[in-house]
Structure I
Amino acid sequence: MLDISKYYAFILPIIIWIFIFGVKIIIFSLKHGWNQDIKDTLAHVGHGHMPSAHTAFVLSLVTSIGYYKGMDSGAFSVAIILAIIIIDDSIRLRMYIGDQGMYLNRLAEHLNLGKEEFPKMKERTGHKISEVIVGGMLGIFLTIFLAKILEKYPLNLPDIFQFF
């Protein structure tokens, strides 16, 4: 059997991100209705809305690196810096982009510009503070929960997955 425990710090954040993105799609669909075109739903949910999958992912990465590599490691320090940049981007920078989209939509409407020539821009690209907090807490707690489970029941893959 192939022991993949040395990759948990990498695997857990990806699992958390996929799970949180699924939760985000469900919450969005319950709130706004399910659109049969999954591409349209994903376009609406991709950036913004509850919970923040980016924040969950990056804080899951920080947590898993701290858990498996230690909070005194260089990788943990780099993950913290990365988390600060991503969370700041998801709250502040993308909100400014959404505001710009809103102002351009108003301008195009006020000037009676054609919808084909000037399609409506997305106005919701960032996260509210509550969405970031929920995503971050889910990322941290789910990572610790899965790490504890994996301590008791480690994942081992059959040797067929061993390439080297």
Structure II
Amino acid sequence: MMMKDKVSLLLSLVLIGLLAIKGYEYYQSKQQQGVTAKPVNLTGLNNQPISVIFDKKQVLIFWATWCGPCSIELGRLNAMIEKGQIKADSILAISIQEDPSTVAKFVNEKKYQFPVALDLTGQVAADYKVRGTPTLYLIDEFQKINWVSVGVSPSLEFRLNGFLGN
């Protein structure tokens, strides 16, 4: 087999693997739609308690400071808040198992306007079956998971404007 053929085969296998992973993530996210969301009780950056009982439409985004796609999605959320398309209090960004000072520094540098909570043990992420970051949940006022997205979502603005739009 020629080198060119080996490279093509390897790239094909990598592509198939990536598609299988994305397919599994898509399947998992579809399985969560319509499920009742569990209440969230965490700690904020200033050590204040943050509780969400889902009596209004809410967006949860699980993320990490080291995650490039997370930075993109959080930036898009912040831009929508700055444009007045959505309200900051409808977003809760949940940092998973990171040092609070690292998260605080990152959030201050980025000037995020939405609340940020710390999932220090990873229990809330486990409860929500988070498999990767960023993972975004749209939860309605009836406590039902409406939509789940893993990674950078091409339809984020469209979905959020329809779900939360002012």
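Please treat every number below as a calculation from the coordinates, not as lab data. On a predicted model such as this, the values are computed, not experimentally measured, just so you know. Cβ atoms are built from the backbone, for glycine too; each structure is taken alone.
With relative contact order in percent (Cα under 8 Å, 6 or more apart) derived from the coordinates and found to be 31, which of I, II does the value describe?
Working: I: 37; II: 31.
Label of the source structure: II.
State the single structure among I, II that was used to calculate helix-only ellipticity at 222 nm (-39500 (n - 2.57) for each DSSP H run of 4 or more, over all residues; to 500), giving -21500.
Values: I: -21500; II: -13500.
Label of the source structure: I.
Starting from the value 1.04: which structure in I, II was Rg/Rh (Cα atoms, Kirkwood Rh) calculated from? Working shown, then result.
Values: I: 1.10; II: 1.04.
Among I, II, the structure yielding 1.04 for Rg/Rh (Cα atoms, Kirkwood Rh) is II.
Identify which of structures I, II gives the largest calculated value of mean count of other Cβ atoms within 10 Å over residues 139-146. Structure I gives the largest value of mean count of other Cβ atoms within 10 Å over residues 139-146 among I, II. Calculating FRET efficiency 1/(1 + (r/R0)^6) of positions 3 and 147 (r between Cβ atoms, R0 = 41 Å, to 0.05) for structures I, II picks out I as the one with the greatest value. Using distance in nm of label points 7 Å out along Cα→Cβ at positions 11 and 107 as the calculated read-out, with 4.3 as its value, let me know the right label among I, II. The read-out comes from structure II.
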